[in-house]
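Listed below are the structures to be examined.
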Structure P
Amino acid sequence: MRTYDALLIFLTSIKEDSMEKNLERIKGEITKLGGTVQNVRPMGLRSFARRLKKKEAGLYVNIRFDMDETNANTLRTRLKLNEDIFRIQIVRSEMTVVEPRQKAAEAVAAR
């Protein structure tokens, strides 16, 4: 099992209740493929650097999960079928993610 980070960009036209249903469906797909979800972190509305397919912004969500590497491509293929998802990026996580607040606290403690 490897740890992966998935960055999903949803269309801005999606409603909040529909977003929750989509996230539950995605978590279900991960568990169906033998993975376990570590955390789901909504990152909110963010603007794109340039217009993409006539869109200027998207709702970002970061999902960290463990999964066998043979099933990661299958998950990507299944997520592409969801019409509410604008972009998908799944990368293997090599290091632990340190939150910015934690970095600042460590820097202050080091002084």
Structure Q
Amino acid sequence: MNARDELADEIAGHPVGSGYYSISVGMSEAREIADNIIAAGYQKPRIVTTSDEVAALAISSVLYARDGGIYTALDHLGWRKQGSVLAVADIDIPLPATVLFAATE
């Protein structure tokens, strides 16, 4: 299933409005809405669940971890948690984590 179909399924699965004025969106309308959302730049968040996936991220990548912390990948120093002055080479980032920014090398 591609991103458009996943998003359309999510849209079609939830009524729009509330109470008496609530309506269900059909699949054709949901696909059209999904197309417009994707055209506006929506991308499904990438989730990392293993330390190998974290290690594969490029320098300057940014993660939002399960503990609510924001972590930035530094060069040989490892990762730094936002608000901390020190970088830790072997920091244990609570997983799963959402990739907020995936830098390219």
Structure R
Amino acid sequence: MSDLIAWLLGLVKALFLAVWDFITDMVIAVLELFLNAVAALLTALPVPSFMSNGGMQGLFNNLPADVMYFAGRLHLGECFAILGAAVLFRLVRKALTLFQW
């Protein structure tokens, strides 16, 4: 009798786990559809004219000399490089620890 009850409980447990897996797969499928729609929407947006005509270098070339002087004195290029390295380090650390840290 106890073997029959254990088998039935195992059956109920397996059914519950199957339903749970189905629900999580559905959530992932819906999320994938949503993210694909967002990606399609972003690719449909036109590139602004100031970005397509030479990119950011054209914008920096048109900055006044005073602004470029202060940017050079404040070492903004090095600041952005350090910030980029910090963000890259954080992302690599998270990826290597499988997002546990």
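For the reader, a short list of remarks on this structure follows.
- For helix-only ellipticity at 222 nm (-39500 (n - 2.57) for each DSSP H run of 4 or more, over all residues; to 500) computed as -28000, the structure of P, Q, R it came from: R
- Rg/Rh (Cα atoms, Kirkwood Rh), for residues 3-50 alone - highest-scoring structure of P, Q, R: R
- When distance in nm of label points 7 Å out along Cα→Cβ at positions 11 and 83 is computed for each of P, Q, R, the largest belongs to: R
- Per distance in nm of label points 7 Å out along Cα→Cβ at positions 43 and 67, the highest-valued of structures P, Q, R: R
- Mean projected area of the Cα convex hull in nm² - structure with the largest value, from P, Q, R: R
Values quoted throughout were computed directly from the atomic coordinates according to the rules given, and no laboratory measurement underlies them. Everything numeric here is computed off the predicted structure, so don't read it as measured data. Cβ atoms are built from the backbone, for glycine too; each structure is taken alone.
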